[in-house]
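No value in this document is a laboratory result; all are computed from the given coordinates. Every value quoted in this text rests on a predicted model; they were computed, and no experiment measured them. Cβ atoms are built from the backbone, for glycine too; each structure is taken alone.
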Structure 1
Amino acid sequence: MAVVFENEKEKFEFLPDIMVCCSSQKFEGLKYKGIPLLIVEILSYATQHRDRGLKLYVYEKFGVKEYWIVDIANECIEVYSNNINGKYMTYNNYTKGMTIKTINNITILVDDVFGVVK
């Protein structure tokens, strides 16, 4: 499923690995034309520059509340959050043994994420 970010000057369309969308009215076929609450990208060698560059810029600018980059090779999760006026105010890097508290205070153990991957 694609997500479309658009304003009067720009249009971006991505296929995130995971996204949480809460407005069913913003789906147009297989595209979501709204701002997801959370986007998760699984980092790979081929996508790392795009995930940490263009996608980070677009997600931040258009107001995605949380953006996670899951780095399987280094077993860490980068979490960009607290998006205020198109800028992430908080960045945290979570590794084994740590707990991530997400939107709505849901907790996820980093060990559980990487326990499924391997």
Structure 2
Amino acid sequence: MAQHNDTGKQGEAEAAKYLREQGFEIMFRNYRYQHAEIDLIAKKGKLMVFVEVKTRTNLSHGNPEEFVSYTKAKLVMKAAEQYIFANNWLHDIRFDIIAVTIAGSELRVKHIEDAFY
């Protein structure tokens, strides 16, 4: 597997761990609908959060969260709409970004709530 795939998987695992530590239950990882994918779907009480995880090992080109494009956000929202419909979710939702930076042995997790809508 390519190094960037391993980095992405490590970032998603760290994001899921972080969310669990914040009291969220991970409902789904890598939810796919048509051409869209949601990295993590988490729930806390009556709040469902759809999370895009971005992981970088080098910040020379910018912070991880800067790499979530308008097109990617639209795809996440499209997949979330399908998930909400399929699961008859009638409560609050939110779209977040979790930016993970891995530099050597240092790991940083940045949670951005309401990142897009």
Structure 3
Amino acid sequence: MYREEIMDHYKRPRNTGKLDTEYEAEGENASCGDKVHVYAEIEGGEVTDFKHETEGCAICTAATSILSEKAVGMDLDEISELDRDWIIDELGIDVSPMRVKCAVLGLKTLQDAVSQD
């Protein structure tokens, strides 16, 4: 059903944990119960570290894990411009309309966290 990379990120999500930072936010998808807490370190307008705590389905967890690898090194303008198409492209699978909220939860939560600046 899901490609191997998605299952790998789901079973072994990258960059899990917490950071002591002012850039953090929580997100929840009430329709399916996915929950994400993201933490970002920002220096000079750029993401220098990213951690997350995710309790969710395979798509939510994999998308947030992939995001955690891609976001480091991006500046805040780049982060704010990312959209659902970007994360779905990163997943590399067809995402049904019902699962789009799962795929974008981590991204939207990161955007909330860094918009505090």
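At-a-glance table
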| item | result |
| --- | --- |
| Origin of the derived value 3.6 (distance in nm of label points 7 Å out along Cα→Cβ at positions 80 and 96; candidates 1, 2, 3) | 3 |
| Origin of the value 25, where relative contact order in percent (Cα under 8 Å, 6 or more apart) was derived from one of 1, 2, 3 | 2 |
| Answer label among 1, 2, 3 for the case where helix-only ellipticity at 222 nm (-39500 (n - 2.57) for each DSSP H run of 4 or more, over all residues; to 500), calculated from the coordinates, equals -5000 | 1 |
| When volume of the Cα convex hull per residue in Å³ is computed for each of 1, 2, 3, the largest belongs to | 1 |
